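Since every read-out is calculated from the coordinates, none of them should be taken as a lab result. Since the model is a prediction, treat every value here as computed from it, not as a measurement. Cβ atoms are built from the backbone, for glycine too; each structure is taken alone.
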Structure I
Amino acid sequence: MSTETALKDLPKVDPTLKGQLEGFTPDKLKKTDTEEKTILPSKEDVESEKLRNEHLENISKFPSGRLKRTSTSEKIVLPSSADVEAEKKEKAHLQAVEGFNAANLKHANTKEKIVLPAKEDIEKEKGQQALFQGIEGFNQSNLKKTETQEKNPLPTKEIIEQEKNA
């Protein structure tokens, strides 16, 4: 058998695919770097797994014949008389609420009273509003320029020296 096969023996290929295959060049491929990712367990992981395996092995090898038989006694704690009384009162209260007949209620009309503030309160609020308006509308251009004079000057070096020597 020859390495080259006759053209008639080759399988038929779709013309669009054939055109793409004939026009293929390896230069069109993208360059990629292959990375092998093998994640090994850390030293702490190996240590913890060894300890776990050792612990499980010790449990399986434990001689159960060394254990002693024990007996447990269950103690039933009954509620105190105060607890029983409180529960009875609660049940009676719930039954009274559930069995309440709303038809026995009388109709009531509510009257809303609007309480106006006293004259003194109104006058006090008007005074506060006038004060705020006076502060907000204050014109600083009406103020006179002044110069401050220092009335308590600091002592000079000579006066300090005289006081030290005295």
Structure II
Amino acid sequence: MDILNNLMHGFSIAFALDNLMWAVFGVFMGNLIGVLPGMGVLAAISILLPLTYTMPPTAALVMLSGIYYGSQYGGGITSIMLNLPGTGPTIASFISYATEKKVAREPRRFGRGAIEGIAGPEAATSASTQTSFIPTMSLGIPGDPVMALMLGALIIHGIQPGP
């Protein structure tokens, strides 16, 4: 029963109005910076990290996570509009799509709604974006420069990730 209480407590914090507003702000700013050519996740978090110095730790991490995910997917906007691969998950999606098209039984269906052309790239995008937080939060070991910056933000706010 203690697990359910902790889970409900976590949801009450995550869905608090101020935390949701910081998440929306982070995603908006992340998308705005992620669309700019040459500006990726690392630049977005580096630019907006000083805004979190005076914030409570929960709100700061929610905003930084929103910036992370918003800028990761913001690069997809330019990929769709200009047909150019961006960085991170967009490149993983392009490579997965090209591989799926090569091994497909009917490659002419690609670009016309074939589920094979959607499932593989989406799985690649999710795998490259969502799983990078796991070693940083559970072990305190960053997997890339962005997670090293997030690890620094955790330490700045007095949170020790890992064991």
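Can you tell which of I, II yields -14000 when helix-only ellipticity at 222 nm (-39500 (n - 2.57) for each DSSP H run of 4 or more, over all residues; to 500) is derived from it?
Derived from I, not from the others.
Given a value of -1.04 for log10 I(q)/I(0) by the Debye sum over Cα atoms at q = 0.17 Å⁻¹, calculated from one of I, II, which structure does it belong to? Intermediate values should be presented prior to the final figure.
Numbers: I: -1.25; II: -1.04.
It must be structure II, since only it matches.
If distance in nm of label points 7 Å out along Cα→Cβ at positions 50 and 154 comes out at 7.6 when worked out from the coordinates, which of I, II was used? Could the numbers behind the result be given before it?
Working: I: 7.6; II: 2.5.
The structure behind it is I.
Hey, FRET efficiency 1/(1 + (r/R0)^6) of positions 18 and 82 (r between Cβ atoms, R0 = 30 Å, to 0.05) derived from one of I, II reads 0.00; which structure?
On the way: I: 0.00; II: 0.25.
For FRET efficiency 1/(1 + (r/R0)^6) of positions 18 and 82 (r between Cβ atoms, R0 = 30 Å, to 0.05), the value 0.00 is produced by structure I.
Figure out for me which of the structures I, II the number 4.0 belongs to, where distance in nm of label points 7 Å out along Cα→Cβ at positions 74 and 106 was derived from the coordinates.
So the calculation was done on II.
For the read-out distance in nm of label points 7 Å out along Cα→Cβ at positions 130 and 146, a value of 2.6 was computed from one structure; give its label from I, II. If you can, show how the numbers build up before the last one.
Details: I: 2.6; II: 1.5.
Value 2.6 for distance in nm of label points 7 Å out along Cα→Cβ at positions 130 and 146 corresponds to I out of I, II.
With FRET efficiency 1/(1 + (r/R0)^6) of positions 66 and 122 (r between Cβ atoms, R0 = 35 Å, to 0.05) computed per structure, which member of I, II shows the largest figure?
II
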